[in-house]
Structure I
């Protein structure tokens, strides 16, 4: 899958709130969306809802629901919120439609780097880029005279000082929920150490090695500074920990940073800054992966529904939405102005060496699943690091053979 360089160039229902510029047209066709639930998607789907007849479901488990929902005939949703990591199953199953004709009719305001191409087909419209950044309490760092860490060794040293000072419940938060989130933490750490070398050229696994073990051990050390319930800690959990003043640092999604200045729910408004994701070792890449988020349309819907859905999506991805919600994301939509809380993500993405772009491949999906299923045993003490990776390797091999990726 060709991904252009994008950077630098629980479930809730959303309805219209009246806070947006009026939609350019009145939508008379029911349009249903399923996406993640972070702030950017709330803003986009609220803007879509201004057009009328839009039912938006925001759910952090969207990635597990979308494949079956889009495979239904007719599809259960018209618009899907996806990323370069979650679009792959939909592409593999052929359940989303090319957008070339709709872009020609209604996409005059789209920038070239928003068009996600597979061959000659536009298969998604990107709206933002995302990565990890060190999100930290600048006021605590100033009060304690701490330097912002650039490596994990430095991060642990800072965490020790914060713990000794007793100014928060836990020095560190992490997106370490057992399964997909914990696997991504490992993927980010391994990518920083070894680059995009999760599988070999022949499709066989390439992660049961010294770098894979080092990645596990570094994450395990980080959990010593976290809430003991870290295996239920996803990005929403960490966001809320930071907003409620319970933690001082987290290598968090950039898309979550804007919520720290949300006066309606945050107690740390103006007190949080961001920096580049820490390095796992001197000379390595940041512990992060580069992502884009955007929209796709289901294949199993009528042309009339597709037309309405795309027009609604364009209203959700317009300049007015961005200007009203500038700090919710690193938008690649006209009108975006990088703010204070975007500095860390930009520093992450422009670091040399750069982080890995999360591979949009079937092989990577199988790696992610196998790692997510097998490494929690290392964190609960049931497995050694070596055994956890060996088990993940075996699971990957079985799945890859079943998928016809290797013999």
Structure II
């Protein structure tokens, strides 16, 4: 096990009707003026916005609002939020939504206390030294951003999609009411399930040795996600299954399943180019890229893939044919994605092999000559993985 530091200061408030506690939590956080940040209006149609505002008014805290966050959140709205926070002297940002809203809020929180262009942080030209406080009322189980150190933003010109990690991005609190996810479209639910599993994959497939505890925690979480997903697809309002998925999404990306070992993130980097160029749902893009990446890297660590196949995908072991077992595990994972009606090839997301040179070019601009840690990939490797995804 590698040396590690793990710190998770976020206060998680979990369960039914917990959104009514947002005012109290803001007051505990010494918020004086709050920017309520959200998406394209679903929280107003559902009545959630009114409940949140009522709770804020009850504790006498000033607020203003900024909606309009879209999937693959854009820098244009981040700039608008930064300007608003500076002008109105906002000291707290409340993200009401899913990963895109939370990521946008985090980027605004960094830019609001910086005199330059917030994109300097994403280009690694400057380090984030301070941020506004961020709180969350979660509506989508997927990204895990409610407990993570990361923010991913799409720059519109020139087109780039980049992530940034800093401990300062961990929210002060996160309210998680599984009932708020009942009305999610099936497609969005499925994409979120792929996304949360991908966060575990990026940590589980590692070169680090003697990490049996976090291996077993990761395997148990993945098995539980698969089991709960099958229930949710049939019955979207099953509270216990939704609750299970909600918390699994959080621990999949809060760092607890990555302690003591190196992580990879190559699959995410490959997918970011898809969703940046074609504005597809992140989880759907991952459903395409994960099986392709796994098939390309399986021979570099057959035993790790064999373990995944046995422990998670329930493939019967065959010690004489470990590669066959490993490949069956990948096949079953892809079949699981298909059972969620997720795409698993370029063809299903209206892309073609002709797009690959541009994808590789953009990847090179964003990451350089190599990407990943589990198996370090060159741009030629990336090209071949994209080609596998064209099947």
**Message:** I have -15500 for helix-only ellipticity at 222 nm (-39500 (n - 2.57) for each DSSP H run of 4 or more, over all residues; to 500), calculated from one of the structures I, II. Which structure is it?
**Reply:** II
**Message:** Going by distance in nm of label points 7 Å out along Cα→Cβ at positions 201 and 289, which of structures I, II comes out largest?
**Reply:** I
**Prompt:** Between structures I, II, where is distance in nm of label points 7 Å out along Cα→Cβ at positions 113 and 345 highest?
**Reply:** II
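None of the figures in this text is laboratory data; all of them are computed from the coordinates on show. Since we're looking at a predicted model, the values are computed, not measured. Cβ atoms are built from the backbone, for glycine too; each structure is taken alone.
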